[in-house]
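Rule-based calculations on the coordinates, nothing more; no lab input. Quick caveat, the model's predicted, so the values are computed rather than measured. Cβ atoms are built from the backbone, for glycine too; each structure is taken alone.
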Structure P
Amino acid sequence: MQPARLKFGDYELDTVGYSLSCQGRQIKLERIPMELLLLFLGRPGQLVTRDEIVEKLWGNNVFLDVDNGINTAIRKLRIVFHDDPRHPTFLLTVTGRGYRFVAPISAAPARAADAERRAMLAVLPFENLSGNPEQEYFSDGLTEETICRLGQINPEQLGVIARTSSMAYKRTSKSIAEIGRELAVDYVLESSVRRESRQIRITSQLIRVKDQTHLWASTYDRDASSFLGVQSELGRAIADQVKVRLLPKAGVAAAGRTQDSSAYDLYLRGRYYWNQLTPPGIQRGIEYFEEAVSRDPGYALAYAGLADCYTMLPITCDAPALDILPKAMAAARRAVELDDQLAEAHSAVGSIKLWMEWDWAGAETAFRRALALNSSYVTAHRYYGHLLSNLGRHAESADEMKRARDVDPLSPIMHALSGRLMYQARQYESALEHLKNALAINPDLWVVHTFLGAVYERLGMFEHARAGYQKAFDLSAGNTETIAFRGHILAQLGERAAAEAAIRILTELSKQKYVPPCNIAMVHAGLGQVDQALDYLESAYQTRDVRLTFLAVEPKWDALRNQPRFQALLKRLALPSDTSPQSLSNAGTPATLAAPSR
């Protein structure tokens, strides 16, 4: 495979960046001459016939004056190289046959900037050509699966935009140039899938954004029971085109993937529902993942998906973590046992250790492992950013969330969580900027309004805060956290009766279902009822309320921080105890990390 940079004479060609320079000065070269130069450099010293040039640059079935086109392209190359055709240094004409590139070619020394700059690829949503809306899960799932596969190609040289941002272009009318500019990518993969009866046809084409060149295209016809290797074929072909070196395992079916098309179909359905991030969607996702591993007990990806669904239940659905933890960890550990090279599996372990086991060191190890395997896996970036922020390591957290947004720039949840973590760092103006970006992408995401309310509260904009919490409540279908935050701001506004009513609502609900104790503690803290708030925080510890992960950095707990019981709880959780605003803003990496005492 060609090196990324080739040197000949005083000239240097960046084959990835598609740019030519002479002694450091950039030289403008049009598409056809550039493609011709790449063809010559790929066959140094060899005869390249005019027929081969036609096939490479225009295809066999072209109705153009190709002879004139070749002559023009050769003339432009000779002008650039100041090459005399009678005494050529670079291009030798073989009369009646073609041309030979005769200058010595060598690999140019790598530049520091090249090592830092990796190519970026966006996989656009696979277009469903089946004419059946019920097949959307299949085309969407195939998009996500392809993104995951491509993310495992050399992550140091190729970054892949995450699913959320790619899916924003479903059925888009935007041009490749517009998409490339908005996502800041170098390449775009366009694909379609037609699934009829037992036959599947997938068509893909790789487009270079810079000049709209179609670098590669292929069609795959498969029986529904034997198409599972298509993603690997796509990965190999794209990797070759963007000139990256495959990892040793890239293009080889990983142990954790299935050869059972029915199990794969169930996995795609599970991911489709998990991505909805709603309580009904998560429950449907669990059902499909469980059915997938029932059909194929060796399917590591499905176990990782099952673990992800379980972990989301306490976060979004007020499910009791003590009931969820054994199921979630069993699924995640099974995924790792089946395929230790799967980023999704290690990320699932890290998420469980973060939210339910409170094993900060174990979570960090798992997230680092996941990102080493696939640096484009945005879920691992997101939760790792959470972990760093909750430990007071805000500068590192901000860097991690920047990486997440680079991979997933159009994700409202990514901008919302960036705002949340800036809020935890007491950087309220920065938090507001991130949250407004999230709002512009999706004004109906309830967590955005919750975070906005929290920021407005800290800025003293209480009416804005009240409106934000109310909007979050209206959009969340009654999530108890929105009730708690609304009760807290009512207490801050002196509306004690309304705040006490919120406590009564939450305690009555707790007789019917699990209500996270942190939510009730939050309203008591707002009312200045210190002992009651601390009692509920103790209950939160006993029931493994996932909201305790924020205890060291949530500003709403500031009024309790000097209480011995609060400090003792931080110590049991192995969270930093010095949580003054100044220490939070400048916090660095602690020397050691420990798991909480049991």
Structure Q
Amino acid sequence: MSKPRSALAPLSRRAFLLAGAAAGLAPAWTAAADTSAGDPKLDALFDRFVDEMLVESPETATNLGLDVGPHADLKSKLSDRSIAGAERDAVATATRLRRLEAFDTAGLNPQARLNYDVALYAHRLGDGGAQFPCGDNSLADAMGESATPYVVSQQSGVYSGVPDLLDTQHTVETVADAEAWLARLEAFAVQLDQESERVRRDAARGVIPPGFILATTLGELGDLRATPAEQSRLVASLARKAAAAGVPGDWATRAANLTNEAVYPSLDRQIETLRALQATAPAEGGVSRLPDGEAYYAWLLKVGTSTRMTAAQVHALGLEQVASLDAEIDALLRVQGLTQGAVGARLAALGRDPRFVYANDDTGRAQIVDYLNGRIAAMRPRLPRAFNTTNRAEVVVRRVPPEIEAGAPLGYAAGGSLDGTRPSIYYINLMDTSVWPRWTLPTLTFHETIPGHVWQGAYMTERHLLPLIDNFWGFNAFVEGWALYAEQLGDELGLYDDDPFGRIGYLQSMQFRACRLVVDTGLHAMGWGRQQAIAWLDDHNGCGRAEARSEIDRYVVGPGQACGYKIGHNEINRQRARAKRALGGRFDVRGFDDAVMLSGGVPLELLGGVIDRYVAGARGA
């Protein structure tokens, strides 16, 4: 399940490594990295892009641990979320695109050419979002699973992103770090007002979130506002970090004063802005009702899948794959004596089975976290059977912060810093433990941690084998398709051999992603209403009405994103089958898996070329 929308602007991991090297911040291992595949002129162009993008998004510098040294000033800043700021971002993307298109590609070696093609694809995709002047449709949004028609929703807006950034990523080791925190609190208040202005501008253009989205969002904003300042993460986290580092000063009082005097008044204004929209908010959430909605959804589908598939093609594929997976699940359920009713109904009944349900209290939550850590530990010794590359891939399991869990995804990963000093975090939403029967947890864990998102991130952050010129743009279908492939590896590596219910959970997870193809396109291209989509998802997947409602609302605010999972997974497997046919007895899944990961993350339209190079190399070995 995907990461939530935040204030961060995800960029190329390759680019950040180059930025770190250029700033004298490169981790020690980069000195030994192979840069022979690069092109000096192209690398220099990318270096300049990096400097520009860091200034545009100070949050990302903090996210990747690059807000130090020459970039230390970024630690006290946040990005410009104003109307003018969004317009400047669009101009910057268009300008970089023209510079890429003007670059002389003659003589580029294959790896450098791939790097160029990936950057070009990303910028063209991001530039395409500028024709839809509502919500967030920038290059960073297209690369970060966060393109949305709504600036503020239960999954978008700085109200949730900035507190998480400060709490989990802003380090406090000196007085300057603490002062930078306070400066960001002031900037946070400004951002909230900037986004409120954009919400009003979009509403005047007819872009208003549906009433059910406004209700959830207002609930989250209200919970945040109701927390006494001194108890909020904005204050308590700073006080805790400063005390742990021995940083002198009354940081709690100063942060509480800023929160009460600047942040909370801005929150009040945002709450009033959204409340004012409720009277005219639509009842349904399909983007087809928005200005130029059909073209907008086509662009969002391309962002989500990095293919040229139409909504009709995606919908038909989803129906086909749901039927196929239903047959597999039915066979396994019958072995367990579950023979009556539709597959979805039997899965729902299994989800309520007391044998697998954790207590909905702190003891049950702690047991879930312990179980997740155990699944990670069980996977680690099996990884050499799937990869030639060895990564540390450190990860910490945490509960989603209670104040945002109502609108947050059920599980997601947050990447660690490039220098390895901050591990990745695997967040699990434990608002209601009943949504997590034990047999569903292994698959989610493999998806989010190893060999899924955290493992992929480790190729970028640890870099023992990767050249610095490698690209990572965060293409949704590659990132999420790989995470589904990681779930598949869990099965292939035997993690379900003695866990038949866990294997049912794995197949239900795959079927869930196939269902997404149906309901996302149903909502946004086929005229489906919210209740129809909720019922269809629950009836076919057995996930329960509450989870189905949360998921459908997610697709409402992030159209097309959920389609990338199964389409990406399908394409990775299609390329694996193609490589196996080409190589016959020479095929080694470890080499294939490394080739996919070492690509750094590419749009699906370019993945075939990556595998062509892998096959050619394997034949020559």
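Using FRET efficiency 1/(1 + (r/R0)^6) of positions 197 and 525 (r between Cβ atoms, R0 = 30 Å, to 0.05) for the comparison, can you identify which of P, Q gives the largest number?
Q
State the single structure among P, Q that was used to calculate relative contact order in percent (Cα under 8 Å, 6 or more apart), giving 19.
Values: P: 9; Q: 19.
Considering all the candidates, the number was obtained from Q.
Matching task: 3, 17, 28, 29, 18, 5, 0 is the computed value of P(r) over Cα pairs in 10 Å bins from 0, in percent. Pick the structure from P, Q. Before the final figure, lay out the partial values.
Details: P: 3, 15, 23, 22, 16, 11, 6, 3, 1, 0; Q: 3, 17, 28, 29, 18, 5, 0.
Label of the originating structure: Q.
Quick check: -19000 is what I get for helix-only ellipticity at 222 nm (-39500 (n - 2.57) for each DSSP H run of 4 or more, over all residues; to 500), calculated from one of P, Q. Which structure matches?
Numbers: P: -16500; Q: -19000.
For helix-only ellipticity at 222 nm (-39500 (n - 2.57) for each DSSP H run of 4 or more, over all residues; to 500), the value -19000 is produced by structure Q.
Determine which structure produced the value 2.4 for distance in nm of label points 7 Å out along Cα→Cβ at positions 301 and 557, calculated from the coordinates; the candidates are P, Q. It would help to have the intermediate numbers written out before the result.
Working: P: 3.9; Q: 2.4.
Clearly, the read-out refers to Q.
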